[in-house]
Structure P
Amino acid sequence: MSVLEFKLSNLSFAIDLSVGHLVHFTVAEEGRVLSPLHRAPWVDDSGAVFEETTPPNVRRLSGDFFCAPFGRNNVEPGPSHGWPANSAWSHMGTDETTDRLTAVFTLKRKVMGATVEKRLTVRSGHPFLYQEHRLCGGEGAISVAHHVMVQMGEGGRLAVSRKALACTPDEALEPDSARGRSVLAYPAEVTDMKSFPLADGGTADLGQFPPGERHEDFVTLVEASPDGTDLPVGWSVASRNAEMDRVLVLKNAAQLPVTMLWMSNGGRDYAPWSGRHTGVLGIEDACASAAGHADSISPNPFNEKGIPTAYALAEGRTAIVRHVIGACSIGQGEGDVEDLSTTDGQITLHFTTGRERTLPFDTHFLAGGRT
């Protein structure tokens, strides 16, 4: 079996070693098991049909995976989202105590000459999965991203840390109407997420998912403080209607200054998607340009504004990317998420009703990285 599962106290997670995807992450809370991540319906379908060019990351599409580079892989030969999301990993060992478990993995291939290491950690009492990726050595520069996918079949709300702008790329994900469709305007740029232009006129609130029916859309959100000075922790919280829970996706805003939203709601008609990939919200925290690796390491509209889109690689240097996924239930009368704050050892959700929810959190974890 290529899937390894790990458990500690009320937490569990599993990784698909064939592609490095996080298969699932669960949190047991007050008699409920919260399972926030998405797994494509064809992954466990032995009769699934694929186009010949379908990369492994789509064939095994699950939960979350680390992209290096993000998107188009057009600097060195390789599939979209890079070898970390498309090729085999080795389990190097697990360090476990009564209150902490860390599993360590190494990518069997190299990326731009760099060795890639994955560390997944859970802590007893913390409803979070702490992820760290290390790119050791190499040369040149690489864009990176996490590719978290949340299943929101009955929709929900998305709250995010303060953003400077939201923009779509020059072209829709599926420009050929015979293969798929989008509802947002391309290209478009706004400073108000609640009023994003639609292709046929009018606007959509990006805080409400989904923004349309039978569509495939992609939006990049830029942190209001991309250097992290005003807001060191960037965050996204998806509140799911059917599941009555909240999915927390946390990052160091300076390390991953953009968040790319992938809205996959039955908007692709070709195999394996075939209109059945619905209600999926991708929350993809990145240091990247959506146009791919070559664009990310060249002058582009983001880095020309001081927003980094790649990590430098060098012999003797280690680039470290840290990221956190968590989950908690929705409490009665809480309302929508309005803000998020951290103090030593905890994180607090602030709601529109004036109520608060505090969760245990390793506040120092996201402060490390990017050396």
Structure Q
Amino acid sequence: MTAFSLNPEQIAWRTELRALAAERLRPLAEKGEPGRVNRPLVAALGELGLLDGLFGTGEGPAGDGPARGGALGLCLLRESLAHACTEAETALALQGLGAHPVAEYGSAAQRERWLTPARAGRAVAAFALSEPGAGSDAAALALRASRDGTSSWRLTGEKCWISNAPEADFYTVFARTTLDAGARGVTAFLVPADRAGLSGTPLDMLSPHPIGALAFDGVRVTTDDLLGEPDRGFRVAMTTLNRFRPSVGAFAVGMASAALDATLAHTAQRDAFGGKLSDLQAVSHQVAEMAMRTEAARLMVYAAAAAYDRGEPDVARRAAMAKLLATETAQFVVDAAVQLHGACALRRGHLLEHLYREVRAPRIYEGASEVQRGIIAKDLYAGAAADG
């Protein structure tokens, strides 16, 4: 079944990506330690050229081209990897979040020093936006950047729920440079992990990928560390999130597709009540519902990505709709798959046990479902008022 009229080249690339993930990346993922950065896996993503697809300027398998570039290509990449190896997909996405601000707003020196090794998988990136008191409300950031002379600041405060922390090599950090200015008083900085005064601790989370907290004790940053302009960092954050939100939906669709495929195989083979599980109308109708919702989510994700690539004005709303529908759908599909598999799906190491833990977090990170609904409603009312 195709999605959003994928052309033959894109379909072939999806098949290639699934094979790469299963044959080259999954073995590396299985050797990794839950909750830790898997550097061999990140390096393999770089060696295969897959990290190039995060920035749309590479020449590897995920580089530019009519089938593979832009947000649409990124969605296809993330969905395909997620179907076969969620760890590989997550490692790739975290590189994108952490390094995209450098690609988009960094200086030539910053890109040479950090973006080049990040794209090659030799340096691990992280996106440090959330704080203990500022998760969904990103404009409420409290990490303070106090002036220290005319060309430097001191960062003081905390970040929390930061993927790849505390093991990343560099962080895109958002700090408050102007008090009582809301979103307009935030600045983005590139902070190397070895900067004096920066420390971190890992957090033990439900999801198996690395997440930690960071503490900034007077960490010095200068104008050379700026990403974009002072007090314009919120734009850096939102540009990055708008770029990746549709592809979070693609990650969710990939997980839903994997759960659906597993359910089709299981229910067609499992003997029950004198026949196969799939012979029961309650089961077959549930599977049909799972397939319908997965395809609807896929179509919305790809439509949002295509709108982003065309530069349409309603990208924020469409990205929010795509992330919301896809992540909520994936939760439903994976849960239904567990129910139809029964107790075997609850056993540690089962695909669905793994997906059940993975699928919960995307409804929270990069804007919780409630935040997405707020974005959608605000845009709809603004449009209605303009048409008024």
Structure R
Amino acid sequence: MSSPVAQPTQPQGYTVPVWLTAAARAALLTLRAEPWQRLQPLWLDPNNSNPENGPPPALVPVEAAAPLADGWVLAMAHCDPGPEVLDLTRGLALWVLLRWRQGPGDWLELRAGEGVGVLQASGEPCLSAYARQLLECNLRPLLPEGRCLELVVVIPQGRRLAERTSNAAFGVVDGLALIGTQAEVQRSAAPDQLGLALAELRERCGAEDFGGALVLVIGANGLDLAQQLGVPPQLLLKAGNWLGPLLVAAAEAGVQRLLLFGYQGKLIKLAGGIFHTHHHLADGRAEVLTALAALAGLGGAALQALHDAPTVEEALAQLDRLDGPRAEQLRQHIAAAVERRSLAYLARYGQEQMAVGAVLFDRSRRICAAGPAGLEQLTAMGMRP
């Protein structure tokens, strides 16, 4: 595919689909017995991959590409989310195995190898629409007429790293999802992401139809679930990890009722007074969970098992199997603690007029707990946990 002069690698870094596509393109060139370049020219906007219009392709680095036995080609890239971005994909090795596919079917058959997340309901690779479009606009023009491809993606560390994400809360198991809705990484832990959220908050609160209520959803997964549950779109505001400043700004902007809606393994940090929730900066989830469980009367081996579980989700699942009513009570304690600590945080900044509710969901996409204020706000929106 001929192209104009490509751009150097962007300093802000890229999402996983970009690194996947770069490695796959290098593999395809090798499969065609052509030389591959370390810097692969990629169209990053699937809707604008015409050399006559728009910006030229960007150059994205690939580590290696080489032929293997049985017609396979192996290529590898290392993910880089960019400078000053706290993201678990930094330095992550991503491998692709590519070969010609025989027989009828789509031009590309993509399979999940080790460490790549699959949808629990179907076993299909968890791949965003943007990732599919990126592969198509960069690979398909290089395909000889009538040829099809078989692509296997492997992320050697993916299964282990997935335990540090909320993928399982949305039915994605066995590894990291190949998701991303754009080329550049959204810097949820960076100050500029806070600025964007604050700007959107001010716009919402300044609208003529603003009624004083807001639902602060934690991350893209929380936004997706809230929309599916029927929360009115005009109430939804997606938050990154800067929850403390957003709480204060919401109160200052005139929000009267704020609902925190998020995954239980994330929101539990607020119950411990941690108001910047990125895992690189603060964790303490096991300690917060254990303290709340002890205050709720749990002790002995059950309390130790709770502390030693690999995730909050697994800890509560273990307690569910041991003592379902106690697990339900603990979830309610967590939600109530999130509300109390949020109000205390606001009071430190002289903002005590805003009501704060908390609603938690689990990995089965089920609302599993709501604090007193959260339950009241859910009921006002016509929903029940």
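What follows draws every value from the coordinates through simple rules; no lab data is involved. Worth saying up front: this structure is predicted, and the values here are computed from it rather than measured. Cβ atoms are built from the backbone, for glycine too; each structure is taken alone.
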Note to self: Of the structures labelled P, Q, R, one was used to calculate log10 I(q)/I(0) by the Debye sum over Cα atoms at q = 0.07, 0.08, 0.13 Å⁻¹, giving -0.38, -0.49, -1.07. Name it.
What the structure shows: R
Margin query: Quick check for you: by distance in nm of label points 7 Å out along Cα→Cβ at positions 167 and 263, which of P, Q, R is greatest?
Written below: Q
Item checked: Which entry (P, Q, R) yields the derived value 3.3 for distance in nm of label points 7 Å out along Cα→Cβ at positions 143 and 239 -> P
Notebook entry, point to check: With helix-only ellipticity at 222 nm (-39500 (n - 2.57) for each DSSP H run of 4 or more, over all residues; to 500) derived from the coordinates and found to be -11000, which of P, Q, R does the value describe?
Noted result: R
Item checked: mean projected area of the Cα convex hull in nm², for residues 87-150 alone from the coordinates reads 5.4; which among P, Q, R -> P
